[in-house]
Structures are given as C-alpha cells and as structure tokens.
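Peer 1: Structures incoming, each one as structure tokens.
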Structure P
Amino acid sequence: MIKNLNKNKILFYGYGNPGRQDDGLGVFFIDELIKYIKKNRLKNIYFDTNYQLNIEDALEISKYDSVIFIDAAKKIKKSFNFKKIKPLEINFYTTHNMLPENILFLCIKLYDKKPDAYLLTIKGYKWGVNEKPTEKALKNLKNALIYIKKLIKILYK
C-alpha cells in the first residue's frame with residue numbers, strides 16, 4: 001500500500017455534491033478525517049474537496065507524493081472499496097466524466113510527476129436533490145474511515 005506516509009506529502013481528495021444525498025460521501029469523509037488528523041496532530045497530510053474532478057486537479061496532485069481520491073459509488077458490492085489506480089488516457093469530451101485515473105494521466109503527461117494514487121469508493125444508495133445522506137451510506141462512510149485510520153496508524157508507527 002502506501003509506504004512511509006509520515007515522510008511523504010499525502011493528499012486526501014474527496015469529491016461529490018453534498019447537496020445530493022449520498023453523492024457527497026467523498027466530501028463528508030474529508031470533513032471527518034480532518035478532525036482525526038488535527039486531533040492526533042499528524043503532519044504531511046493535506047485535504048481538498050470539490051463537486052467533481054477537473055483537469056486543473058492534475059496540477060494539484062503533482063505537488064504530492066501520494067493521493068487518495070474519495071468518492072461515492074453505486075455499483076460496488078462492499079460498503080467501500082480501496083484500490084491503487086493506474087493512469088488512463090482521457091477519451092471523452094466532457095469533464096463531468098473525469099476519473100481519478102484521467103487526472104493521474106494528465107499529471108504525468110503535463111507535469112512529469114507520478115504520485116502513488118489510490119481510489120476509495122464508498123457505497124451510496126440515493127442521489128436526491130437537497131436531501132440528507134442515507135443512514136446506510138453514513139454507516140459505510142464510518143467503515144471506510146475506520147479502515148483509513150487503521151492504515152494511517154500502521155504507517156505512522
């Protein structure tokens with residue numbers, strides 16, 4: 001997984017729309033993780049959020065050794081999924097479909113930087129407008145937080 005976290009600059013990047021129920025899980029995750037990082041006074045861990053990924057994010061992630069993207073997902077079987085990602089060339093005409101793998105590709109192509117990149121997806125169920133996240137999705141978010149906190153504890157030993 002991620003090696004020497006305490007010596008590297010790591011970015012946690014949550015994205016999604018908090019005003020659309022479970023779509024905001026990535027942003028909600030960041031809100032909770034910030035509290036944990038501040039409470040434990042951990043260094044070299046940074047955060048960013050947005051409604052969706054943008055081409056400009058390639059420049060942002062080029063500044064870090066590792067990046068973990070966090071997003072809601074409908075089509076996963078478990079409560080969350082964590083995996084290393086590989087660069088993927090962009091082959092569409094709208095940034096609304098931008099994937100973390102596309103951002104990584106642009107980072108390499110434009111800035112000659114290749115941070116270790118991971119994707120944490122958290123299972124969501126509903127995407128209604130101006131609604132609170134579902135209880136099941138918040139439970140999945142809690143499980144994902146527990147996993148990442150354990151990972152951080154291991155790496156900070």
Structure Q
Amino acid sequence: MILGVLSDTHGVLLPEVIEAFAGVDLVLHAGDVGAVSVLRRLEKVAPVKAVYGNVDGRGLREELPQVVEANADGLVIVVTHGDQFGYPGPRQLREAFPHADVLVYGHTHRPVVSETDGAALVLNPGSAGPLPNRATVAILETAPGSPPKGRIVPLAE
C-alpha cells in the first residue's frame with residue numbers, strides 16, 4: 001500500500017499536496033487540519049483517516065478523534081497530532097503506543113522518519129500548511145511481510 005501522510009495544513013491545502021499524493025491508496029492527516037474543506041478535497045484523492053490537533057475548532061473536534069488507528073498490509077498504524085504529549089519525540093510516542101508498528105504525528109512542524117529500537121517506524125510529515133517554501137508531506141509504503149518505509153517529500157524547492 002502507498003499512503004500519503006500530512007499534518008498541520010492549518011486550513012490551506014496546497015496544490016502540490018494533491019500532486020504528491022497522486023496514486024496513493026489512503027491519506028493520513030495528523031491534525032491541525034484547520035478546515036473541513038481540506039478533508040473534503042483530500043477525500044477526492046483517496047480515503048482519509050484524520051485526527052484533530054490543538055488549533056482545530058469545535059466542528060473538527062466533533063468530527064475527528066484525537067487518535068485513530070489504520071491497518072495496512074497487517075501493520076497497525078497509529079495517528080495522533082501529539083500535542084497531548086507536549087512537544088513529543090519518537091521515544092515518547094513509542095511508550096504511549098507500544099502496540100503500533102507505525103506511529104504518525106504532527107504538531108512540531110519538523111519532519112521525522114525514525115525507527116525506535118527497531119520496533120516501530122515513527123513518522124512526522126512536517127507541515128503541509130500555509131508556508132509553501134517550507135512545506136513537506138510524507139509517503140509511507142507498506143507491503144505484506146516487509147518493514148514499512150517512510151520518506152519526506154518537500155513540496156517546494
């Protein structure tokens with residue numbers, strides 16, 4: 001499976017995100033969505049699993065959970081914004097969700113692709129939001145019987 005991963009759109013969905021996610025099977029949004037319209041546009045690309053973040057208002061909080069799980073090729077993927085842990089890192093998230101094979105989070109606006117003790121892939125796509133010169137997303141690839149692979153995709157040069 002190929003998954004498009006993003007976070008911290010803050011109400012802006014750059015056209016480069018749609019281009020980067022061409023052909024993905026599932027989109028994961030790790031919070032600070034900013035507007036329901038962002039989700040609706042992403043749903044035209046592929047099915048979406050999303051969580052709310054600390055800047056998301058009441059409407060998004062009523063529609064989205066704080067943590068969501070997805071399954072891809074037998075792997076458990078946990079998605080959260082991460083603000084409930086302050087300014088989290090891979091180790092803290094691994095401790096909070098020990099059952100996950102892949103942990104996806106946002107909040108920090110800093111891209112991360114990290115393995116924790118070889119047990120889980122931790123992925124922060126950075127911010128896909130309103131600063132296009134620093135915008136990034138991630139692509140997560142899974143296959144039955146293989147470890148997951150994540151990579152960061154800069155949206156602008």
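Peer 1: Of the structures labelled P, Q, which one yields -11000 when helix-only ellipticity at 222 nm (-39500 (n - 2.57) for each DSSP H run of 4 or more, over all residues; to 500) is computed from its coordinates?
Peer 2: Label of the originating structure: P.
Peer 1: Thinking only about mean count of other Cβ atoms within 10 Å over residues 49-56, which of P, Q has the largest value?
Peer 2: Q
Peer 1: Still on this structure: Where does the value 32 come from, among P, Q, when relative contact order in percent (Cα under 8 Å, 6 or more apart) is the thing being computed?
Peer 2: Comparing all candidates, it corresponds to P.
Peer 1: Hey, another quick one. P, Q: which one has mean count of other Cβ atoms within 10 Å over residues 9-16, as calculated, at 18.1?
Peer 2: Q
Peer 1: Turning to a different aspect of this structure: Who wins on volume of the Cα convex hull per residue in Å³ among P, Q, i.e. which is largest?
Peer 2: Top value of volume of the Cα convex hull per residue in Å³, among P, Q, belongs to structure P.
Peer 1: Next question. Which structure, out of P, Q, was mean count of other Cβ atoms within 10 Å over residues 17-24 calculated from, if the result is 16.0?
Peer 2: It was calculated from structure Q.
Peer 1: Here is a further query. Ranked on mean count of other Cβ atoms within 10 Å over residues 25-32, which label among P, Q comes first with the largest value?
Peer 2: For this comparison of mean count of other Cβ atoms within 10 Å over residues 25-32, the top structure is Q.
No lab work stands behind these numbers, since they all come straight from the coordinates. If you're wondering where the values come from, they're calculated on a predicted model, not measured in any experiment. Cβ atoms are built from the backbone, for glycine too; each structure is taken alone.
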